[in-house]
Structure I
Amino acid sequence: MKLKTILVALTAAACITSNAFAQAPIVIKFSHVVATDTPKGQAAERFKQLAEKATNGRVKVEVYPNSQLYKDKEELEALQLGAVQMLAPSLAKFGPLGVKEFEVFDLPYIFPTKQALYNVTEGPIGKGLLKKLETKGITGLAYWDNGFKIMSANKPLNSPADFRGLKMRIQSSKVLDAQMRALGANPQVLAFSEVYQALQTGVVDGTENPPSNMYTQKMHEVQKYGTLSNHGYLGYAVIVNKKFWDGLPADIRTALEGAMREATTYEKAIAQRDNDMALDAMKKSGKTQFITLNAQQQAEWKKALQPVHKQMESRIGADLINAISKEGTK
């Protein structure tokens, strides 16, 4: 009788333990390298809210901003190893990973308008590029926008000649390396989290960023001049570990896809607004003087940077570059 009681108790305990495991939420660690109040940071928080609501708490999203877990170079490896489940790295990060086609987004002046950009990211070209990540153990979910970049330095950058000899921070990208060299600058690859200190101490002379990144990282406090060149684009791909994603219950995956669509719509809506607000705040601070290029100066910049397109054809693919260029004419 005593043995029977013990067996019943053990069976009940096992059921309770089993139910506890069954009810434990699926945790998604979402790591990124920028501040919470950037467009990407806000969209990550919005996705968290939407995902947890859409799955009735069966999924818990933990967001880690500002390189809390991993720096630029580390985060993709962490995702592939399963140490984190979700990232939103800049598109330049996929070149060093071996998917060089993504470096097309780094080409200077390849997107004349936001609509030309969205024609690519929301169309077959963008979907085809995300598909290429699967061989690396990665599933691409969406493109997030952070707008066009401006140049900054401690001297006025009015013409390509003004870049000569400057040490300019870049992401790890062969295209961005070629871009800076075409301007006569010396490109320096640095993790995003290290840029402020490098600018402050003179390790580098300048950099490029959308206004929201420049402002939230306080780079305007250590850069005397900014040029509203809009020469390049900075965007992100929201990605997940493919094995983790494929292993999710189908209904959970569908709910998360819906949450990501909503978060992406939200992110695009706030990206330009936040960049405009950041630029206005930096102007009001008086710490950085901003330069607007006239038509002649803009033409000089484009002429100096156009050879980068030809130079990168063998790396990125001439057909892809031409296909994207055509989207800008529609």
Structure II
Amino acid sequence: MAGMAVVRGGSFRGFSAAAPLSRHHETTDPRVARDIVSTFLAPHHLTVAEGRERFRAVGDHVELGAVSLAYVSYGTEVVIDRGGSQDYVGVVVPLSGSVVVRQAGQEVVATNGGSFAAVASEPNLHMRWSADSQALVLRAQTGALRALADRIAPYGRHDALTFRPSRVVGSEAAVLAGLTELLVHLCQACGPPEAMPGLIRRHLGEQALVAILLAVPNSSTEQLLDQTPGLRSSVRRVLDLVAAETEATYTVSALATAAGVGVRALEVAFRRDLGTTPHAFLQRVRLEKARQELLAAGGNPGTTVTAVAVRWGFSNVGRFAGLYQQHFGVLPSQTLNRRG
């Protein structure tokens, strides 16, 4: 990936890329390039628009739980068409050249130092890469973004969270630019994600999810940024305390005390403002935090389901596994053993 540049604050600066992000692939065969890139982005059709003799694809990617970062360049102008829907939202961050994205009746042009392009999960994606294009593609699973939206704005409805094809500019682009630069820097400093300390992997993934959810326009943007539905102060206090937990710390009784109310008053406030109970809310948030920790572990033999369950307040591991499967459709052991 010689010559890679990384963006900061909306403009690009030189950046050493002597080592790949994680896995490094290079080919002059368009069919091989299509097959390789499909494994870490999405199945697609690749057409060399011109300059077949100059075609030289380079691909690279890393996985951080529900978030991934890929680097792709083709050496000449290509067209990419993707058919079916996907369970992720992507952000195209050009390092050189331009990428034109057409989807859902919208056309967005992503340029080096100008703007980024958000790619939605909808089908019928068409992209044209200029001959000099090099780009990073930041992706996040929509399920993880939906769970994050539930934590940030739990009074809202995020079941149908959707992202739309859009142009990302200004401060939002600067946030995503800084994030991609940090990810590349850490991958090059530490090696592949599995070589990073587990807490760094986990927090990097969480930071990336927050940045994408808040910077890329989506159906929950207003709910996330305009949190003024009249939540009672006791409920707000509990939401803040639970969000800040790095392990199971509070009981419902302790939360009520910290909020300055009785347990019964807190239950009434939660039912009025959020339509749930403090116990159910606490359980849901801790299940999601346990899931994020299992995802970040990435099969690390030093992490066990039992340890994660106990850390998040589930002393009965069998019950934890049952609740986890009920919420996420898989067992916690399957999440822990997941490979990128």
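Given a value of 1.2 for distance in nm of label points 7 Å out along Cα→Cβ at positions 76 and 140, point me to the structure among I, II it was derived from.
Working: I: 1.2; II: 3.8.
Computing distance in nm of label points 7 Å out along Cα→Cβ at positions 76 and 140 on every structure in I, II gives 1.2 only for I.
Among I, II, considering only FRET efficiency 1/(1 + (r/R0)^6) of positions 60 and 100 (r between Cβ atoms, R0 = 41 Å, to 0.05), which has the greatest calculated value? Walk me through the intermediate numbers first.
Details: I: 0.70; II: 0.95.
Across I, II, FRET efficiency 1/(1 + (r/R0)^6) of positions 60 and 100 (r between Cβ atoms, R0 = 41 Å, to 0.05) peaks for II.
Looking at structures I, II, which one was distance in nm of label points 7 Å out along Cα→Cβ at positions 172 and 268 calculated from, given that it came out as 3.1? Mind dumping the intermediate values first?
On the way: I: 3.1; II: 4.2.
Corresponding structure: I.
Among I, II, considering only mean count of other Cβ atoms within 10 Å over residues 68-75, which has the greatest calculated value?
Values: I: 16.8; II: 23.9.
That would be structure II.
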Note: relative contact order in percent (Cα under 8 Å, 6 or more apart) at 15, derived from one of structures I, II, originates from structure II
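The numbers here are math on the coordinates, done by the rules we state, and not lab data. All values reported here derive from a predicted model rather than from experimental measurement. Cβ atoms are built from the backbone, for glycine too; each structure is taken alone.
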